[in-house]
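The numbers here are math on the coordinates, done by the rules we state, and not lab data. What you see is a predicted model; the values in this text were computed from it and never measured. Cβ atoms are built from the backbone, for glycine too; each structure is taken alone.
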Structure I
Amino acid sequence: MTEKRLHWEKVFETKSPDEVSWTESYPKTSMELINGLNLDKTHPVIDIGGGDSLLVDALMEAGFTDISVLDISEKALERAQKRLGKEANKIQWIVCDVLNFKPQKKYALWHDRASFHFLTESQEIKSYTQLVNRSVKNHLVLGTFSTSGPFKCSGLNITQYNCESHQRCFGEQFEVIDCKNTIHTTPFGTEQNFVFSSFVKKED
C-alpha cells in the first residue's frame, strides 16, 4: 500500500464526517453546475475522490442511473456503501489512485471536488489533465481550493487555483461554461474558499 493510500485510509478509519473539513450536508455548488448541463441521466458519470461524499446520493435523487465513485481509500467507499444500504448496489465503486485509473468507458460527466488540488507536481497535474482529455466525452465539473483558500488540507500540501488557471489546465480540449468562487463552511464552523468551473468538451 502506498504512503498516499495509507494516509487516506487512516483518515477515514479514525475520523467521522463531522471531524473532516470537506464534509458538506448537501453538495449545493456541484449540483447547481451539474443540473445546468442538462445531461442525459442515463449516460455515465463519475465522481473522482468521492469518498463518503453525499454527491452520489444527490445524483441518484436527481435521476442519474450510471454512476461511478472513485477514491483511493477503500474505507471511505465502504462508509458510503454502508450509508446507502441496498442502493449502493446501483453504483460502481472504484478503489484506485486517480493517476493509476484506467477507465473502461468514456464519461459524459467527470466531477472532482476532492482530488485535483492534492496534485502538486507538474507531471502529476499533466498526467491528470491527459487522463481527463482521454476519458471525458462531454463535461467536466471541477472544484478546487482557490487562491484565497488554504495551503494545506489533511496535513498535505495542495495547489491553489483560480478561474484562469483552471482554464489553462483544461482549455486545450474544453471550453469554460461557468466559473465561480464559493465559500465552504466546514463542520466545525470555519470557512474555506473554493473555485468551481464547469466545462464542455470542444468539438473535434
Structure II
Amino acid sequence: MSDTDDGLLLGSDGLMRCKWHGNLPDYLHYHDHEWGHPVTSDHRLFEKICLEGFQSGLSWLTILRKRENFREAFHGFDFERVAKMGEADVAKLLQNEGIIRHRGKIEATLNNARRAIELCESEGSLARYFWSREPDLSYRPQPLTWDFLRTQGKTERSIEISKDLKKRGWKFVGPTTVYAFMQAMGLVNDHVEGCFCRDVVEDKRRALKRPA
C-alpha cells in the first residue's frame, strides 16, 4: 500500500480509500460498508448518536470494538426499552467492563432514549427529524478535498441541530458529536475525492427516499 498527502490510502487490493482507517481490518470494513452510507432506521440513528456521545474524549475505533457489548447492554438501542432502564441498570452497567463505564454517558443514554420517544411523538420519527435537517451541500468545494474536510469538525448545521437537541433535553450532543453523526449516517458524504466509496455513497444518497 502507499500513503498519499491528499487524505487517501492505496490498499493491497488496489482500491483507494480515505486514509483514516489506517488499514486496520475492522476499521477498514467500517469505512467500506458503513461510514457515510445513508441510514433511515430509527434504532440505528439512536445507536449512533449515543455511541458518538460515548466516544467523546476517545477514538471511534475504541467504541467500534466495543459496539456489540454496547448493543447487548442497551437492548440493541431500542430506545423504547432503554427509556425504561433505571438506577439499578446504571449501577449494573458501571460494572460492565465491555463498555465505557462513564456514569454521565450512561445516564445520558437513558435520558436520550426518553427524549427520543418525545421527538418521535412531535416529529414523526428520528429519521424524519434528522433527514429534514440534511444540509445544503452547494457551499462545499468540488472536488471535495482532504484539506477542506479536516477543517470540518463542526458546521453551521451541526451547531443548529445540537442547539435544538439540547433545548429538547438531549445530552452529550455537542456540535462536533452531531457532525460526526451526520458523517457516519450519510447526511453528508465525507469520503474524500478519489476514495472508491465516494461514488458508492453518492449513488445511495441519490436513490434514497427521504423520510416524509
Structure III
Amino acid sequence: MSEFNKKEHWENIYSTKPLENVSWYQPVPETSLAFVERSILAPDDKIIDVGGGDSFLVDHLLEKGYKDITVLDISKKALDRAKERLGAKASKVKWVVADASRFESDEQFAFWHDRAAFHFLTDPIDIENYRKVVACCVKPDGVLLIGTFSEKGPTKCSGIPIQQYSPERLTKVFEEDFELVNTQTIDHKTPFDTFQNFVFCCFRKK
C-alpha cells in the first residue's frame, strides 16, 4: 500500500468539489469572528488563518479593516480559489502554501486561527512539530485559537481519520507555552443537514 500523500489528497478535494459541497462550508464563521472580536486586535496586528483554504474568514477580516492577514494551506488550489473569489482584494492578503506542522516564518502573529486543520494531525511527531511552530510564531501575549472535532464529533473528515479533542486534551498539548483563556463547544451544521460537534480553545501566549 502506497504512503498517504496529504497534499495530493487536498489538491484533489479542492479541484473536484465546489465550496458549498464540503462539510466545513461556513459563509459566516461566527464563532471564529467572535473570538477575534474578544481579542481586541489593532487593525495592523498580524493575523494568520491556518488551513484557511478557500474559507470566508479572510473576507470578513478584510471587511472589518484588518490589514495584515496571512492565509496558509497545504493546497495551492484552495488558495487559488480564494484569490479568485476575492478578486482585487486578494492582493491585500499574504498567501502561503505549506504544511502547518512544518511552517517557518520570520514573523510573529498576534492571532493564530486554526479551525479544523490541527485535528488532521494524528502522528505524535506532527503534533509536536505543530506545537513548536506555534510556540515560535505566536508573539508573547498573542492569541492561539484552535477548533477541532470534539470527543462527540466525527472520527473522520474528507475520508481520512482525525484526532478528537476535549478542552483538557487540547490544553495539555499547548500548556508549555500557552495559558487557556476560554473554551466553547458548538454544533456546526453542514450543507448536508448533519451536525459536527466542535470544541474551540482560546489560549494566550505566556
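Brief remarks follow.
- When Cα Rg over 2.2 N^0.38 Å, for residues 8-55 alone is calculated for each of I, II, III, the greatest value falls to III.
- Entry that produces 1.8 once distance in nm of label points 7 Å out along Cα→Cβ at positions 136 and 168 is calculated, selected from I, II, III: I
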